[in-house]
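Readers should treat all values here as calculations from the given coordinates under stated rules, not as data from a laboratory. Remember, it's a predicted structure, so these values are computed and weren't measured experimentally. Cβ atoms are built from the backbone, for glycine too; each structure is taken alone.
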Structure 1
Amino acid sequence: MIALLSFLLRLIVAAVFIYAGLEKIADPWMFGKQVHAYQMLPDEYISAVAIYLPWLELIAGFGMILGAFYVRSAGSVICMLLLLLFIGVQGYALVKGMVIECGCFGGSKAVSWSGVIVNTAWLLMAFGGLLLDRRPDA
């Protein structure tokens, strides 16, 4: 039962990261515009973030559900670190009063406190999935 719960928690978060990564990979120019709107990175880093971050999301998402225990753990930790980054960046934008697109799924959804709450829920789900995951030799 614990293994199933761990898998379901990881599957939900992984699906979010896989979907988000694919949406951003499909239109890196739009994602780059969204990253630029946060005004947190020098212009010379925007393209690299717009190109590589979605691939990291995609690989980490697949890592959460595929492979050996250590691959699943690494995927979960990477997703959790990304979620902490996203929560911080969105919170910064909200505190600064920025009215911008969040860049979450490649769409035009505005940054909001509800988005921060959803990211926090996904963070807790990823953490729970990691804690409940069992090494095969344990």
Structure 2
Amino acid sequence: MIKIIVTSLCGFILILLVTTYIALEQSDVLIVETFDRSAQIARYTHVWFVREDGQIYLEAGHPQNPWVQDLASADIIGIQGANLDGWYAFTVGDSQAEVITGREKIRALMRQKYGWRDWWVTRLFDTSQSQLVRLTFTDRVT
């Protein structure tokens, strides 16, 4: 009986892990390159993105995410994937009103684009403090 319970529990955990991996990494993921000033190393993070009206947006999921903290000391970031490879200037809302409006916009765009994947991820991760990051291509490199 214990063997059946343990096997079932392990199977359930495996299903959760595989579903989460598929939801996060299946497709439409960019690699964002930022720079960790304290460690003096480049940081590479997989991030969801959306395109709308010629603009490219990222979701900075939580202010405590290391790549999001890197943005405070950067003026450009590197992007790889989805035929968007290059260096980009970026903006994040400055005022509280821009942050709230940006959060509502990026959450709606993510729900629309990623569907069940977004639903799944928002069950596992807190997106209540997410921010919209607007990218602008630049030919300048670091």
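Numbers for the structure displayed
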read-out	value
Rg/Rh (Cα atoms, Kirkwood Rh) - highest-scoring structure of 1, 2	2
Among 1, 2, which structure scores highest (criterion: Cα Rg over 2.2 N^0.38 Å, for residues 49-104 alone)	1
FRET efficiency 1/(1 + (r/R0)^6) of positions 1 and 121 (r between Cβ atoms, R0 = 35 Å, to 0.05) - structure with the largest value, from 1, 2	1
Identity of the structure behind 20.9 (criterion: mean count of other Cβ atoms within 10 Å over residues 9-16, calculated), options 1, 2	1
Comparison of 1, 2 by relative contact order in percent (Cα under 8 Å, 6 or more apart) - largest value held by	1
For 0.45 (FRET efficiency 1/(1 + (r/R0)^6) of positions 41 and 57 (r between Cβ atoms, R0 = 25 Å, to 0.05), calculated) the corresponding structure among 1, 2	2
Among 1, 2, which structure scores highest (criterion: mean count of other Cβ atoms within 10 Å over residues 81-88)	1
At a computed -26500 (helix-only ellipticity at 222 nm (-39500 (n - 2.57) for each DSSP H run of 4 or more, over all residues; to 500)), which of 1, 2	1
